[in-house]
1. Given 1.2 as the derived value for distance in nm of label points 7 Å out along Cα→Cβ at positions 59 and 75, which of the supplied structures 1, 2 does it correspond to?
2. Taking distance in nm of label points 7 Å out along Cα→Cβ at positions 67 and 187 as the quantity of interest, name the structure among 1, 2 where it is greatest.
3. Comparing relative contact order in percent (Cα under 8 Å, 6 or more apart) across 1, 2, which is largest?
4. Which structure, out of 1, 2, was log10 I(q)/I(0) by the Debye sum over Cα atoms at q = 0.06, 0.09, 0.12, 0.13 Å⁻¹ derived from, given a value of -0.29, -0.59, -0.89, -0.99?
5. To test your reading of the models, identify which of 1, 2 gives 5.6 for distance in nm of label points 7 Å out along Cα→Cβ at positions 43 and 275 when calculated.
Structure 1
Amino acid sequence: MIPPKTHAVLDAASAALLLAAPTMLGWPARVSRGLATLGLGVAAYSLLTRYDGGRAPLGLSEHRMLDAAQGALALGLALRERDPVIRKTVTAYGLFSLTAAALTAPKGAPGLPVGSAALPIRNGDLVEVAEDVAYMRLAIVNVVFLGRVGAADRGWVLIDAGIGGSGHAIRAAAARRFDSARPAAIILTHGHFDHVGALRDLAEHWDCPIYAHPNERPFLDGSSRYPSASPEVGGGLMANLSPLFPRGPLDVSDRLRDLPQAGELPAMPEWRWIHTPGHSPGHVSLWHAGRAILIAGDALSATRQESCYYAVTQRPELHGPPAYFTPDWAAAKASARRLAGLTPDILVAGHGPALAGAEFKAALARLAEDFSSVAMPKHGRYVQGAFHDRSS
């Protein structure tokens with residue numbers, strides 16, 4: 001990663017070279033004018049950028065997009081140029097701008113290694129972690145099946161509904177595990193796009209209700225969209241692309257029910273839901289106290305979800321919630337500490353492989369203790385003003 005202050009120096013040098021070098025080298029006026037325009041643009045948006053703190057209107061995320069745009073414009077100018085020296089020079093500058101934009105991305109929260117704690121999984125597998133708990137990875141997200149193999153009709157529940165287009169895979173896995181019995185309900189940890197992609201399809205196919213926390217209702221009854229994404233948290237391509245992710249609203253109000261206030265789950269008397277806000281206002285996690293099994297949704301992540309490489313490979317690391325879609329870091333910290341206080345033996349998160357064992361327990365305790373330095377990004381529109389004491 002290029003440090004912000006170094007990037008500022010490169011921007012100043014770029015603007016000066018674009019404005020002065022073509023004329024000094026005797027290049028044609030048509031080339032000099034085009035590059036001078038780019039130079040003035042670089043100078044203008046650089047003066048408006050807060051490279052490392054401050055109150056300037058542009059953050060590094062927006063600045064990087066402008067760097068990429070002017071790099072692309074430089075490549076466009078090069079393609080029209082017949083002089084080979086000018087063409088190669090301007091092409092090199094365009095590639096330099098694109099590279100600088102890519103390498104300035106913040107690193108994101110470091111997380112904690114938990115390699116030996118991960119249970120094996122392959123995309124599309126149905127992985128059993130307990131006699132009544134199985135989960136399946138669907139591309140970048142997990143869905144969970146609660147209920148014993150061969151459970152009777154309405155004797156099991158589905159946790160979350162995956163990404164769009166995953167309905168067939170979820171129905172097929174449910175048919176194998178429960179002999180085509182229908183679920184009592186679909187329980188949502190929250191309503192982000194990658195957890196509700198097949199929601200209406202599945203609810204209508206099984207003719208079952210959908211349960212969520214009352215605070216999540218506005219995002220599920222067509223009333224509200226989720227807050228804007230925060231790509232400046234860094235960490236990788238998933239964070240960079242997050243402004244393109246759907247934010248709703250989704251309307252499933254005809255089947256939507258509030259979770260019971262006493263904390264129980266339909267058809268699952270030994271399980272309880274726990275309100276774990278932060279990633280979303282009505283986020284919930286599910287807990288089986290007798291066997292210390294935690295289904296955490298996105299209150300915790302078992303991989304670096306901000307990174308496309310990690311999201312695809314499911315490389316195990318313990319993290320807080322996906323940073324680009326987390327608007328309340330103080331609540332997220334409190335939720336992580338509450339879940340760590342349960343001392344679970346097994347974790348099934350919304351992203352990444354299931355985790356268990358001593359390494360996982362130690363990592364979870366440390367994440368809760370050092371949440372601000374381990375799980376929170378250093379930058380982001382929702383980080384500013386949040387409790388961010390590096391000592392805790």
Structure 2
Amino acid sequence: MSREIDKDVFAGLKLDTLAVRAGQTRSHEGEHSEPIYTTSSYVFDSAEDAAKRFSGEAEGNVYSRYTNPTVRMFEQRLAALEGAEAAVGTSSGMAAILATAMAFLQSGDEVVCSQSVFGTTTALFTRYMKKFGVKTTFVELADLSAWEAAVTDRTKLLFMETPSNPTNDVVSIKAIAEIARSVDALLAVDNCFSTPALQRPLAHGADLVVHSATKFLDGQGRVVGGAVCGKQALIDELVVYVRTCGPTMSAFNAWVFLKGLETLRLRMKAHSDNAMTLAKWLEAQPLVDRVNYCGLPSHSSHEAAKSQMSGFGAVLSFEVKGGQAAAWAFIDATQVCSLTANLGDAKTTIVHPATTTHGRITQQERDAAGISDALIRVCVGLEDADDLIDDMARGLKAVSELHGS
């Protein structure tokens with residue numbers, strides 16, 4: 001038997017140690033790094049053993065659609081980092097949101113969702129959950145009175161991103177959790193931008209935490225996956241959905257995420273430091289109308305962010321003078337930034353939300369979410385901050401030339 005950390009010792013471990021150690025179970029081979037279990041099925045000891053595992057009477061692997069040792073290690077490690085009883089891995093972040101909706105909603109139920117969420121999240125609720133008789137009301141993230149007015153006795157789920165995508169708005173998770181409890185609804189928080197290294201929504205009253213593991217949990221833009229964390233009873237419901245419908249995380253992707261989690265806090269601190277440097281520089285530029293970064297004292301959500309976050313993350317957005325033409329000119333002039341819609345990478349990425357990530361929602365929905373044609377989103381990576389500033393200067397030079405100055 002390989003050595004395992006004593007339970008009493010494990011209970012006192014801090015986040016950085018959990019990120020490296022939590023969830024790992026060694027095989028008889030005594031491996032130090034977590035193995036990748038690339039198998040679709042498992043062999044049973046006997047017919048009786050097979051029957052007990054299928055019925056749930058005995059623990060053990062059954063089929064990799066819903067039981068895989070590598071995926072389980074990722075789930076246990078992420079749950080430990082979020083302070084959750086359990087977690088379930090999924091094939092993508094959107095699969096995690098869909099699983100949450102399908103597990104806990106039925107026809108006639110209502111959802112209250114913040115306006116400033118990922119565009120595909122909006123589409124999931126308005127186009128697809130609507131087909132199944134689920135009504136969704138969208139409210140301004142930071143307007144507590146709007147949340148209170150929107151909930152009814154039919155509300156079963158409150159869903160939000162904080163900080164929001166891409167305007168970086170923040171709301172008190174504790175306050176929204178109290179509103180959810182007032183109507184006996186669940187609160188799910190998309191913690192993709194912060195990760196548990198910067199924010200732990202369950203500690204502030206959320207019931208579920210949703211992740212696109214594709215982003216910062218991986219950290220290098222390699223694989224796609226998602227997860228939901230929460231109390232065991234809630235995750236059990238999600239496991240039934242994953243088992244039945246099959247939005248399964250692959251063993252290889254889970255292994256990549258495990259490696260990403262080992263450096264999570266170190267990376268998130270570096271991301272946050274670079275983003276703050278860049279946000280301050282952009283805020284001082286005459287051709288920039290507004291910078292959305294909750295780490296700036298000028299941001300309307302700065303105090304709320306300080307109250308529940310230990311750092312402000314990598315994502316910021318800003319508006320340049322001149323509308324879409326200026327935004328496109330800025331983006332096209334950059335050389336170091338990668339023009340891609342993904343985020344959470346070691347490499348800085350830049351994108352025009354109105355025509356990409358939020359291009360499939362209506363103009364009215366974009367306006368409500370604060371996504372103008374002049375808005376540019378940057379996910380600040382781990383390059384040297386001076387090089388990133390120089391690249392932003394190239395963008396602003398192109399905007400200046402567009403204005404003829």
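1. Only structure 2 yields this read-out.
2. The maximum falls on structure 1.
3. 2
4. Value -0.29, -0.59, -0.89, -0.99 for log10 I(q)/I(0) by the Debye sum over Cα atoms at q = 0.06, 0.09, 0.12, 0.13 Å⁻¹ corresponds to 1 out of 1, 2.
5. So the calculation was done on 1.
Every read-out reported here was derived from the displayed coordinates using simple, explicitly stated rules and does not represent laboratory data. Predicted model only: the values in this text are computed from it and were never measured. Cβ atoms are built from the backbone, for glycine too; each structure is taken alone.
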